[in-house]
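Some structures to go through are shown next.
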Structure I
Amino acid sequence: MEKKKNGQLIIIGILAVAILFMSIGFAAYAQTLNITGNVTVSPATWSVHWDTASFKKDANSVDVTTTTLTNTDVAFTATLEKPGDVAKFTIDAVNDGTFDANLTGITLSTLGTNEAKYLTYEVKYGSTAYTASASNLSTLLAKTNGRETVTVTVTYTTPADSADLPQSAVNVNLSASLDYTQA
């Protein structure tokens with residue numbers, strides 16, 4: 001019996017040694033891969049505005065005076081004295097922000113029926129001219145110094161019937177709004 005007990009202890013010892021070697025062998029084939037990192041998130045900025053330094057009256061224009069010239073507003077005055085006179089200027093829309101902007105619409109004031117007989121009003125954005133409001137636009141203004149030239153033109157035209165010319169001074173209020181959203 002003692003022999004049998006010694007045999008069992010030897011077998012248990014051999015099994016224990018075998019398990020120990022198997023554990024070491026398994027550990028030799030195991031590997032842990034790690035990923036570490038550090039991320040800095042810069043602040044996001046929205047900065048679509050007029051470049052006030054880019055305001056320029058066209059050489060063939062009557063005198064155009066700005067009454068307001070800020071990052072978001074341009075107001076002007078001009079006097080058109082006779083048919084053929086044009087008030088025209090350019091200014092750049094700029095995106096200094098950190099993400100792209102999308103021009104989604106332009107809203108232009110509508111000329112009254114009488115004024116439309118002798119006056120035209122156009123806002124040109126890049127190479128596209130608008131004489132009426134436009135929605136559902138999708139025109140990219142790229143981030144970080146993206147720019148597009150906006151040209152405003154008001155023309156005193158000769159009407160088909162000279163009786164449609166104004167008999168006294170007429171003040172016409174014009175407006176345009178350019179709507180941008182994040183692209």
Structure II
Amino acid sequence: MLEIELYYSLIREYPLIIIRPEKPEDVPLIYSVLEQTFKRDAEAKLADSLRTACKDHLSLVADDNGTIVGYIMFTPVLIKNGAEVRGMGLAPMAVLPSRQGRGIGSLLVKSGLQILQERGCPFVIVLGHPDYYPRLGFVPTSGFNIKSQWDGVPEKAFMIHVMDNKALENVSGIATFRDEFDEAL
């Protein structure tokens with residue numbers, strides 16, 4: 001129900017851009033968007049691997065009158081320190097280079113966060129640009145004593161968007177992404 005309301009509110013705000021779940025026929029177009037955005041195919045291959053291996057993913061596209069202009073994927077992340085707390089990781093996310101700077105990426109992120117919050121997801125972690133993600137509600141994970149599983153990740157680039165503070169009470173430790181990310185790095 002709330003996903004339908006989100007859909008209609010986005011249509012009013014961005015009349016040509018529709019954020020919707022990916023469909024099987026979108027996969028080649030998503031691959032192209034990722035490849036064009038990152039100027040390599042590693043992120044596109046990562047999305048394909050995650051799509052196949054991870055049934056608990058959320059994949060959304062930005063559809064501009066039948067043309068896929070943006071893409072975002074969320075997959076499970078665990079914070080381990082004795083107990084485990086499960087949330088989601090944001091990656092990959094891409095907007096066609098010719099369409100960047102128009103709010104499409106922000107729209108994808110906000111849409112995904114809203115859907116995940118409605119589903120009861122307590123947090124989303126991203127390894128991303130420290131000038132971009134804070135305006136969407138992300139803060140460095142260091143404030144929660146959460147560290148990346150990968151060595152050498154800049155502290156200010158490893159961020160979290162908390163949607164349920166209670167779920168993260170007394171939680172700290174290592175944030176662990178799916179194994180497919182290790183293969184892509």
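Please treat every number below as a calculation from the coordinates, not as lab data. If you're wondering where the values come from, they're calculated on a predicted model, not measured in any experiment. Cβ atoms are built from the backbone, for glycine too; each structure is taken alone.
Structure notes:
- Structure with the greatest value (metric Rg/Rh (Cα atoms, Kirkwood Rh), set I, II): I
- Given 6.6 for distance in nm of label points 7 Å out along Cα→Cβ at positions 29 and 93, calculated: source structure among I, II: I
- Value 16.8, calculated as mean count of other Cβ atoms within 10 Å over residues 61-68, assigned to which of I, II: II
- Among candidates I, II, the computation of mean count of other Cβ atoms within 10 Å over residues 45-52 that gave 18.6 used structure II.
- helix-only ellipticity at 222 nm (-39500 (n - 2.57) for each DSSP H run of 4 or more, over all residues; to 500) derived as -9500 - corresponding label from I, II: II
- Looking at mean count of other Cβ atoms within 10 Å over residues 77-84 over structures I, II, structure II comes out largest.
- In this comparison of I, II, the computed figure 14.2, 45 for Rg and Dmax of the Cα atoms in Å, for residues 85-132 alone is attributed to I.
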